[in-house]
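Just so it is clear, none of the values below were taken in a lab; they were calculated from the coordinates. Model, not experiment: these values are computed from the prediction. Cβ atoms are built from the backbone, for glycine too; each structure is taken alone.
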Structure I
Amino acid sequence: MVLTVADKNRLQCWQLPQMYTFMDKKLLNAYMQTDYIIDDDIGIWLINIGQTERTLSRYLHRFKQPAAAFITAYNPHSKALSKQQNEQRHKALVAELNAKQLPFLNGYGAGRDDSWPAEKSVFITNITQQQANQLAAKFEQQAYVWLDEQGQVSLITKEHY
């Protein structure tokens, strides 16, 4: 198979656990260079893709919630919307979680280079990966962050859900 220059630019530059992605390299780098921050009553937790978050994982296991997803409803398909539109989408995501009785903590994703405004997000506990896939698809996200039972933090891209 012969790859064009465009294909090579889209090839994943990071190997994520057991998967590859054809996400645009610039967009993938933006996800990888983002700090995912849980900022709720439990305190502030910083999550980064490719890291192992054992302390957070132990905290979740104490409450029998071994896996979690960090999802936003902001900027569907990675296209910037107005603050008002993003707020409406966030409220819809929160309403969906409440209706499904999925517990969550408030958070936000903030790029380390400030090239993109921080996005309100939720850290959903006691969720299956299938449920997280469905939410990410419903809210038209290119990817979301997954914390597995061992505390490994991964980026799950839309071609995998």
Structure II
Amino acid sequence: MDFHTGPYEPSGKAHDLSDINALNAAAFAQPPMTAQEFDEFLGQGRMHFFVARESGTGRIVATLTLHTYLLSCGGKNRNVGWIEQVATHPDYEGRGLGTKLLKLGEAEVRASLIGRPRLTSSKKGAQKFYRKRGWRETSSRVFELTLPTPAQE
């Protein structure tokens, strides 16, 4: 079975959204995105969305999202890159798709002149995957705050 990896190009948004929702449910137990949320996701500035498609069917079976932004710190500006949502559908794991997507993300990071991209992972298997590919764990911790919605206030 052959696969094509590269930047996301819509082949039929409803079909793509269905594939991505199935992938995110299997990989992260995430609820499905609506069509509007998918459009908003794709419309973000400085966001790069890479996919792996099954050649025969066009089905999206793996994804990687890279956000780049400019950070001004101490009077200096620097480009920052954050890799998120690296996922391969469990039925397609072990075929090198995550590695191919990670290499695409890393190439985009280099092209954007980002010296140190970041990513987070809470899954032990994924952490091992990243370490094997030269990523190292830092002492940084990510904090999250859940804010009430206007209806909850």
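Taking mean count of other Cβ atoms within 10 Å over residues 72-79 as the criterion, the largest value within structures I, II is that of I. Comparing Rg/Rh (Cα atoms, Kirkwood Rh), for residues 24-79 alone across I, II, which is largest? Evaluating Rg/Rh (Cα atoms, Kirkwood Rh), for residues 24-79 alone on every structure, the highest lands on II. In terms of mean count of other Cβ atoms within 10 Å over residues 56-63, the structure with the greatest value among I, II is II. Among candidates I, II, the computation of relative contact order in percent (Cα under 8 Å, 6 or more apart) that gave 29 used structure I.
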